[in-house]
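Next up, some structures in C-alpha cells.
Readers should treat all values here as calculations from the given coordinates under stated rules, not as data from a laboratory. What you see is a predicted model, and the numbers here were worked out from it, not measured in a lab. Cβ atoms are built from the backbone, for glycine too; each structure is taken alone.
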Structure 1
Amino acid sequence: MGRQYEKKIEIAGSPEQVWEALSTADGIASWFAPIVKVKPGLGGTISGGWAEGMEGTQEIVIWEPGKHLRLTMDRAPGKPPNVVEYFIESQGGGTTVLRLVQSGFEDTADFDNEFNSYAGAWPVFLLMLKASVEHGIAGVRNVAVFRMLNEPRPAAWKKLTGPDGLCAEGSLENLQAGAAFRIRTSEGELLEGKVRHLDGVGCGMLELANSTFCIFCEKAGDKSMLTLHLQLFGASAEKAKEVGDRWGGLVDRWFGLSAQAGA
C-alpha cells in the first residue's frame, strides 16, 4: 500500500487566502520556492525551484478553488508518482484548517531518505505558509539561500548551529516549540525571538520581530543541501536583496565555499 505523510495546520485567514498561497506564483513564492511558474486550472502545472536548472514541475489533477488541490509529479519508470494534496476547510470566524497529504512512497529502503526529507521539511514549510497568509502575501518577501555542502548532514548542522556559525553566543540545542531564544552569530548579529519548530537535526523555524528564519539541512548522499529561508514582512526589494547577499556570504564563509548561485 505504501506510506503517506499527513499534517494539519490552523491558519488565521479565509479559504480564499489559503488558496492564493497554494495556487498562485506570488503566493507559492512567499513561503516555498523563490522560482515559481503556474499554469492554473485542471491539467495545468506548477513549477518551482531554488536555483536555475533545479526546478521541478507538478501536474494539476484536481483544481477546486478554496477547497482541494491535488498535484502529481512522475518519478522514474515503474515507480509511483509523487502526489501532494491540500484540503482546505473553513472553521468560521476567519480561521481555516489546511490538511496536507503526500503519498506515493513505497515501503522500501529506496524511499526512506525521500520520505524522511519531506516529513522533516513539511512542518516548517506549513508554518511558513501560515506566516505568509497571516501577514498578507503581498507584504512578504521570501529570501532563499541554497548551498550544496561537502559535509554530511550531522556535521553541517553542527557547524551551522555552532560557535563559528549561528551560535557564537547562546544555543539552539534542546529548545522546544514556543521557547524564547537569544543567539549571536559569529559575525556579531543578534537574533532573538521565539522557536516555532526545531527538530535538532536539520529543520527549524525561528520567529523574529519582523521576519522568520527557517533552516532546511537535508541529506544528499554522503553530503548535504542547506537552504536558509528568511521571510521578510513589509521589506522592500532592495532590503530583501541585501539580506540575501549578506546571508549567502555568511554561509559561504562558515563552510569555506566560493560564492554560489541561489542567494
Structure 2
Amino acid sequence: MPRIIVKPDSLDEQTVRFAPAPLTQPLFLNSLQKSGSHLLKNIVRMFVPIEQQYREQFIQWQNLQQHLEAFDPTRNFMSYGHLFFSDASAIELSGVRKILLFRDPYDWVLSRARFYLADQFVSNTDYLKEGRLSIEDLLSLMVFGIGNKAPSLADMYEFNVAAWLGSPDVLPVKFEDLRRHSEDPETAEAEGFFSELLESSGIALPSDWKERVRVGADPAQSATARGNLSGVSLSVPDELPERHKRLVDYCAPGLRSLLGYSAAN
C-alpha cells in the first residue's frame, strides 16, 4: 500500500481555543486525491470539537468495513477520506452529511505528478523519482494510469467524483473555489461560499468564521501542500501542456463539462 509521510500539525490547540459547537449528525469530507483534501479537512476541523474528529484513518473503499464507527449516528463524528461510490458506500453513508471535493482534471494531472515525485509519497512507483523519465511521459502516465499500480484519471474521477454527483445529499465543492475564498475570506462571495459549506456540514456560521478559516487554511499546517513537498526531481509545469489537455479530453470526454469547468477555466 502507498504510504504518505506527514508531520503532525498544531491545529488541535486552535480548535480548543475556538470551542466549536458539537455536531448533531455524522459528517464525511470526501475528496479526490490531490484535490486539496488537507485544506478542506483543516478548515472544517476548526468548527468541530476534537472529540468528534475521527482520526483513525483516511477512509477508502479498501478499509471502509473496518471504520464504520466513523458514521455512527450516536457519536456524530467528522470523518474524511477518498471513498469510491458503490452500493456499500452509499448504504453506509446514507444518514451522513457529505461534502465532495474535486479539482479541474487538467490541474489534477499536474498535482498528481508532483506528488508521485515527492519525498512525502512512498509506493511501488518510486522508480519514477529516478529521473529516467521525461516530464511529458510522466504526465501521460498520470492521465492513463500505470498497470496494476495506479488507476487512470478516468477511473479516479468516475468512481471518486462523478458517481457521487447523483446523490441528492452531496455538496460538490471545487478546490479552486475553496482555495480562492480561504485566501481572501473578506468578500461577500467568500461568506456565501463558507455559509453553504458549513450549512451542508450541519454547522451554523459563527461570528469568528473568518479567523477559523484563516487558521485552518495556513499552508504550514499541511505537509502535502504544494509548497511543502520536497525532493521533486522533475520540473512540473504550472499549466498542463496542450497535448496533454487533449489526452485528458480523450481519456475522459465530457468530464470537465460535467464538473463545471469550461474551456475558459
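Using Rg/Rh (Cα atoms, Kirkwood Rh), for residues 110-149 alone for the comparison, can you identify which of 1, 2 gives the largest number?
Values: 1: 1.11; 2: 0.90.
By Rg/Rh (Cα atoms, Kirkwood Rh), for residues 110-149 alone, the leading structure of 1, 2 is 1.
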**For 27 (relative contact order in percent (Cα under 8 Å, 6 or more apart), calculated) the corresponding structure among 1, 2** = 2
**Request:** Work out which structure the value 0.6 belongs to, where distance in nm of label points 7 Å out along Cα→Cβ at positions 54 and 70 was derived from one of 1, 2.
**Result:** 2
**Complete:** Computing mean count of other Cβ atoms within 10 Å over residues 142-149 for each of 1, 2, the value 15.4 comes from structure 2
**Asked** Given that distance in nm of label points 7 Å out along Cα→Cβ at positions 46 and 246, derived from a single structure, equals 3.2, which label among 1, 2 identifies that structure?
**Response** 1
**Complete:** Value 22.4, calculated as mean count of other Cβ atoms within 10 Å over residues 102-109 from one of 1, 2, is from structure 2
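Kindly point out which one of 1, 2 the value -10500 was derived from, the read-out being helix-only ellipticity at 222 nm (-39500 (n - 2.57) for each DSSP H run of 4 or more, over all residues; to 500). Intermediate results must be reported in sequence, preceding the final value.
Numbers: 1: -8000; 2: -10500.
The value was obtained from structure 2.
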